[in-house]
Structure I
């Protein structure tokens, strides 16, 4: 049987190669680079197709497709969210993504995105905090010490200059895991027994819990003036982390309102609850943090443009490296009209 032509091959980045690429570049440098790519795409937000993710919900989780295009490239991510998975030895979130050429429709990259999503989520959080957090913020409370916690902490260190992270999780083993993983990174890591203890002295409050339910991780009386809240746990209908009173006192920034109003913290609020789109801050159309006593809240649910940015980054970084393999993924008959003949010749 003849070998596939170059037109049949699509570069594929496996989990192993993604890990090798990240260590080749350096984790903190990858986070800085990803934040730059996301920021650049937010500045050209109006060029993109925008639609809420296509979600299929079940009693145990959600499976989603997240598509977008800037007119030249098209990207999508497949991602699930199943909080019960960890009790069965499985990841809560898994993902893969594809980038394609709009002119031909041909894929140009297929990649794992479980690790990449964790990296881009953290990079986006830190990018937002650059605009919204109090100046000189050096301490973060990390409430929820699961799979995202180390990435969030390192992104804030690399992009904001974070010095101290105060950890809390209802499962002490998760906190111990996170503290061990962050040892030697240059961060001062403090393990805390309660959420109240974790937020003491913190200018940035990050919540990242996984239960698919309305929850109150931060109650209204826990949040004082002059902080930035990075709420990344709420990402589907029926799942929130913050008391409604916190939202009423905060200036809320979102990615894409039609999606966030369904999935984010603001699903608790009326449809006309005022929010600011983050891209407008980044493009200079409106202000982010206006005064030191303001409470800013990034109601982050994750949006397809961020994944598009991450796919662009991997395409650019992996092209001249050994950290990919070619998949025989596209049929390429000698005569584009004779696909059946190609199939028949394969009998031999």
Structure II
């Protein structure tokens, strides 16, 4: 059975704050570790009131410190926002502290709005240099050579698994060209998923980092005791997407009874298209839905995300997903 992993955004819910979000993320990571999840990734976003994982490397250190064996990483660091040397130093440091447990996923998007991308200073100058920046970053993890003018300290000679993330053919083809593992953002942008997977696997060139293509797909999974309860919990994610499209991102909202009264027909169509890769229901529905998704798309690994308002219900959802993996394996 393929591995299951967790994607977390350190959500800040209405009535809560960042400190509570970080505590919740750590508790979720500890549960994921006990349940046998492979890795726990955090995503870089900026100027998003409901997402507390902006300082991604810092939060990765917090999660790794509070766990023992699960891999912890970035899903991902938006490389155009950063100098490659600084990213190499950060993740070289993390790997030195937690050897064999740190992943570095790299994305090309800004992870924010236009004005905030400007405030980050680097993005608009660096986005077109993404491929070159990835190569430069990989170079900093190589053993330092005599006379090398610039090296990552720590970082040089440290083995840090590097992934490319994307929602289009660009990153899929670059990952194939560089011989890197690839993660597709099917949990919010599924349209190009099949084409990207096909291109990545067809064009993959083996490297010293990876001999065969390795593709991970992301999937929204919301599990509860009944299908109706799960659908209600899922309205939190649906509202969040509507709010973002209205230009009003806010704290993560509580679920509502009638999502139809919240969105317009046009908003509904757009959100349902964005969240098409979602499995929502009780244990049986989740098991069957995940099994069907794996059977159709054949990922090498599945990364599960769940934007659920109530923390206990969110933990329970990941328990149900883990049970589904056991049932499918059996």
Structure III
């Protein structure tokens, strides 16, 4: 392996036995641009990009003219974690993404916002203080289900006398196979529980509310105070934005970590699958006597029976219905936008067709 390839591998470039990228579309893109070299986006700013071709080797580049047009779809521009092709100090190509984490951007008009690309693990960070919120964690898990492995990281374990109670509130998440780890983000020995997801060549992203401890966690993993941290408000344990932009940071372990600002609004894009996040609810609903059961007063409703028996949390079920409605609304808007732009040449499966089929809706 050449020194250049080894440097790229250290920031997440997947290399096969022949020294070429493991991802076939990347090989094709490199062949189409023989004079270009790959680099990874480590910072995205309004005025341009900072990319890297190895640890501690970052530099500024210009974006393509098309990306600078106001109406260019923002999710089609490069974001932090993306791999791009560089030629003459300018980005000449965006390599296909292996995974994405997106949300519906804040505001009344529909548009997608890329949070991170090409990540292997998504750490959903929530503090074990007054800001602990299982419903918000469920919403994050819905949004990060785009190819990355989700892991719930409960910070401030040193401030919580009963972390087991918080774990019990997330029992349904653990039952779906999502790992839940409680840490003191200031102690390296505690944070070492995350090391198995931070092996050389792997990329992880931190998502969570302001004040959850993402920047503190980043500093502990780095072993230095690089990221600015701040105090949380006493009355609700919410924090101010100390991280103001997304950044990809190489870690001493050989992994890369993407730190993100806290997100106040978590709108779905319409591409999510609610059934993946609420497998337990879907399993119960499948036992209802009628396929079109509304789960209100129908005879033989397995959902109401489970809620009455205490085996299904009523708040979780209500949140499932809320998120399902949000995703379906966003999916309709997305389909309309694509139809207007001529992007959908043939009909395909709606993002929540499994949900509709199971409940008998048309």
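Since every read-out is calculated from the coordinates, none of them should be taken as a lab result. In this text the structure is predicted, and so the values were computed from the model without any measurement.
Worth pointing out:
- Structure from which 21 was derived, relative contact order in percent (Cα under 8 Å, 6 or more apart), options I, II, III: I
- Origin of the derived value 9 (percent of Cα pairs over 39 Å apart; candidates I, II, III): II
- Source structure (of I, II, III) for helix-only ellipticity at 222 nm (-39500 (n - 2.57) for each DSSP H run of 4 or more, over all residues; to 500), computed value -8000: III
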